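**Student:** Please find the structures below.
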Structure I
Amino acid sequence: MTQRSPTTAVQDVIGIGFGPSNLALAIALEEQAANGHALSARFLERQPDYHWHGETLVKQSEMQISFLKDLVSLRNPTSPYSFVNYLHRHGRLVDFINLRTFYPSRLEYDDYLRWVAGHFADQCTLGTEVLRVEPATAHGPVDLLRVVSADADGRETTHLARSVVLSSGGTPHVPESFARLGNHSRLCHHSRYLRWIGSQPCQQGAPMRIAVIGAGQSAAEAFADLHDNYPSVRVDMIIRGAALKPADDSPFVNEIFAPAYTDLVFEQAQADRDRLIASYLNTNYSVIDAELIEHIYALLYKQKVSGQFRAALLTDKTVLAAQDSRGGIELVLGSVNASDDGATETRRYDAVVLATGYRRESHHRLLAPLAAYLGEGEVDREYRIRTDDALRAPVFLQGFCQASHGLSDTLLSVLPARAAEIAAALYDALGNGAAGGQVRVPGASVARPAAHGYGMAQRR
């Protein structure tokens with residue numbers, strides 16, 4: 001029987017998830033409060049201990065965007081929550097400058113996020129998973145929402161909110177060909193790679209043959225990590241393409257991640273949005289940092305010199321089926337080339353790593369009790385879902401709006417601008433009746449961000 005605890009006090013804002021997006025929002029709300037526009041807020045985070053992609057931080061991992069694209073600097077460079085101030089506070093600013101890089105390790109960036117999150121510990125509840133968001137009343141206008149969460153013991157808590165900002169992140173995608181394996185101990189999605197690899201026999205030097213499925217950055221990092229750090233492992237990287245492809249991070253292309261570009265995308269008809277997004281998929285999907293590609297090419301070449309082959313890149317392959325095989329996993333591989341007449345091959349592996357990305361769909365499940373009010377689920381420019389007039393409590397989405405707002409929606413690049421836009425929209429919707437809150441750390445005066453000043457190219 002599910003235990004239920006009493007309903008908590010009404011909050012102006014409940015944030016679902018406390019990853020970078022809602023962490024940036026917490027900063028924006030604090031700055032807004034310093035200007036006299038206070039809103040009370042509480043954030044609910046599933047993780048019992050704060051980490052950002054904590055189980056995917058292999059040694060090869062470096063950030064792929066500049067440290068200046070942190071939680072706040074593009075909007076407020078003098079913020080105490082900037083990455084530069086984090087370095088200063090930890091006595092590493094000069095050392096970091098001496099590295100002569102724009103790209104910190106993900107390990108350090110995770111520590112930066114943890115440091116910022118620590119400043120908002122009194123506003124965040126860790127170890128609680130949100131189950132659903134539902135109307136607080138069954139009839140008439142809906143001014144309050146019930147956010148129902150559960151702790152690790154299944155004890156439910158109901159939170160009342162005048163608005164919700166949903167930023168629950170992606171859900172690991174498991175291809176259909178692997179679905180029948182369920183929670184097989186030798187099948188791992190990259191999202192939990194570090195914990196999983198720590199329990200595998202190769203940690204003690206036992207021979208293992210491992211397949212990595214995927215052609216993107218995560219797959220390449222896992223492939224390189226298994227080869228470089230586990231001498232007893234033979235590893236295959238299985239991809240649908242003919243070659244590993246580099247991410248396009250050239251300066252003009254990078255302007256699509258500028259906050260102002262969001263306006264350009266949003267103003268288009270949906271067909272034109274789709275065309276814009278499709279034309280720039282090579283910036284983020286199934287592409288790899290060029291330096292890592294060179295590392296992988298070099299290790300494959302060195303095998304030819306030494307005659308000791310432990311790693312292989314299997315191209316033009318698709319996984320048709322996967323099944324348990326004597327404690328391991330048997331893969332049936334087919335060719336993506338029509339000219340191969342349906343030829344298949346079967347390979348057995350001791351383990352498989354799925355670097356197959358994420359689905360952005362958890363908001364549908366969490367908001368299902370509100371479905372009658374949500375219509376088509378479209379969002380406005382400020383990321384608020386366009387709802388039936390009866391739903392007066394605003395619902396905002398962070399990280400689920402790529403189709404309407406562009407490729408940067410799931411990335412870090414637009415966090416400062418988006419957070420300020422949502423914070424301003426929240427106060428516009430709630431300000432007259434806001435419960436408010438104590439202002440703890442006064443920030444610099446910050447206005448709603450202008451729609452210009454972030455990119456070199458002028459667009460009309």
Structure II
Amino acid sequence: MIIGRVILTNYRSTSLFLILFMTALLSPGAVTAQASLDFNWNEINEEALGYFRDLIAINTTNPPGNETELANYLKNIFDREDVESSLYFLDPERANLVARINGNGSKKPILIMEHSDVVGVQAENWDTDPFVATERDGYIYGRGTLDDKDSITAALMVMLLLKRNNIELDRDIIFLAESGEEGTTKFGVDYMVENHWDKIESEFCLAEGGGAVSIDGEVKYVSITTTEKFPMRIKLVSNGEASHGSRPSKDNAILILSQALAKIGAWRSPMRLNDTTRAYFERLATIAPPDQAEWYRKILDVDTENEAQNYFEMNEPIHFSILRTSIAPTIVSGGFRRNVVPSTAEATIDIRGLPDESPEDFYKIIESLIDDDRVELIPEGVYRPASPPSSIENEMFQSLERTVEKMYPSAVTLPTMMTGATDMAQIRNMGVDCYGFGPLRTQSDINGPGGAHGDNERILKDSILGLVQFLWYTIIDISL
């Protein structure tokens with residue numbers, strides 16, 4: 001008699017195996033359920049790819065979103081498979097779906113959260129129809145293939161496998177397919193947290209972010225996002241004196257604004273490491289080429305950190321960014337006629353704060369840096385809050401590390417801070433540790449075109465099954 005030989009024996013001790021064995025002897029129904037854990041992954045892959053193609057074909061571009069069509073698609077599948085699910089919405093066209101597999105309640109639930117909306121496309125720049133999953137040379141092209149319909153597919157498939165195999169879990173498993181992640185969170189995570197928290201309350205959350213990275217045909221590391229920066233954008237408005245273009249003066253609003261921007265550009269905001277970024281560089285140094293590894297070790301040493309910062313600023317901007325609250329002017333506007341000196345000019349500044357940054361205190365630093373009463377700083381508001389980093393020492397992170405070891409034995413698990421922002425921020429602020437992971441990608445794909453939000457967005461076809469397996473192994477590991 002085989003009782004879950006592929007998964008369970010890899011995840012638990014002999015004592016757990018004996019418990020399952022005795023349970024199987026006493027309950028014929030349990031024998032069938034546990035035995036069925038020895039899956040035919042080829043069949044599961046074909047089923048998952050079918051769902052994935054359907055999801056790509058549902059246009060959930062935000063704006064306007066129209067996520068209800070996708071939510072209904074998922075609900076129809078869950079209804080057919082007798083999985084408990086419901087829709088919740090602020091706007092009937094922008095529904096969120098919550099599905100639940102009930103455990104025995106001995107541990108708190110796990111939330112799997114993925115977003116159903118996608119960013120817009122410039123179809124003329126695509127080589128394929130963005131809303132048809134097109135296979136080519138081992139890839140699947142389409143909007144949302146990387147962000148985030150691959151992860152919705154994985155969550156859907158795992159929920160179905162849990163239900164079909166009648167597995168007794170120690171926890172409820174909750175799947176939230178949320179709307180509005182791409183900039184309109186009031187319809188999605190904000191609405192669910194503020195109005196239906198009881199439906200998604202959990203101990204841990206798994207969501208998008210990170211992923212396995214293959215270099216020269218071998219997976220070298222798997223990034224697990226444990227924290228993220230948050231946006232705290234501002235506008236700078238300069239005030240001068242309007243005049244004829246033939247009679248320029250020092251009160252030119254454009255020049256005043258330019259001087260303020262130059263001061264910002266010349267300033268380096270302070271470096272701060274946290275538990276995630278410190279562990280990230282420590283582990284990255286163990287797998288990087290020797291010349292790069294030296295810089296990753298230097299950034300951890302107070303005597304050499306400034307030298308390393310200079311190197312990162314010139315050569316590895318993403319690493320320069322994760323060390324600090326970053327500042328980037330993104331939009332500048334001023335003037336309306338070529339022969340008129342304008343009285344005002346303005347710039348939008350994209351500021352991405354470290355998790356512990358205080359927006360108010362940072363804005364005061366910027367004002368002091370500019371030191372010009374003619375320039376007004378106007379905060380645009382924080383639509384995603386700062387949130388605390390998730391632990392890299394708890395049960396969930398250890399489970400994720402075991403999954404990495406199972407699937408990619410030679411890879412290193414890298415806890416990572418995202419420079420962008422996700423809806424995990426709102427969930428973390430409810431006291432839930434959140435972790436993001438994603439599909440396997442090659443280093444050349446990461447550095448090249450076809451990424452999330454880009455033209456010709458694409459994913460390796462084989463990565464869909466890998467994503468299903470990664471989520472499955474993690475859920476089984478932490479829930480039995």
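**Student:** From which structure (I, II) was helix-only ellipticity at 222 nm (-39500 (n - 2.57) for each DSSP H run of 4 or more, over all residues; to 500) calculated, if the value obtained is -8000?
**Tutor:** Derived from the structure labelled I.
**Student:** To continue, here is another question. Thinking of I, II, which structure, once distance in nm of label points 7 Å out along Cα→Cβ at positions 284 and 308 is computed, gives back 0.9?
**Tutor:** It was calculated from structure II.
**Student:** Out of I, II, which one gives 25 for relative contact order in percent (Cα under 8 Å, 6 or more apart) as computed from the coordinates?
**Tutor:** This figure was derived from I.
Every number here is computed from the coordinates shown, using simple stated rules; none is lab data. A quick note: this is a predicted structure, and the numbers were derived from the prediction, not measured. Cβ atoms are built from the backbone, for glycine too; each structure is taken alone.
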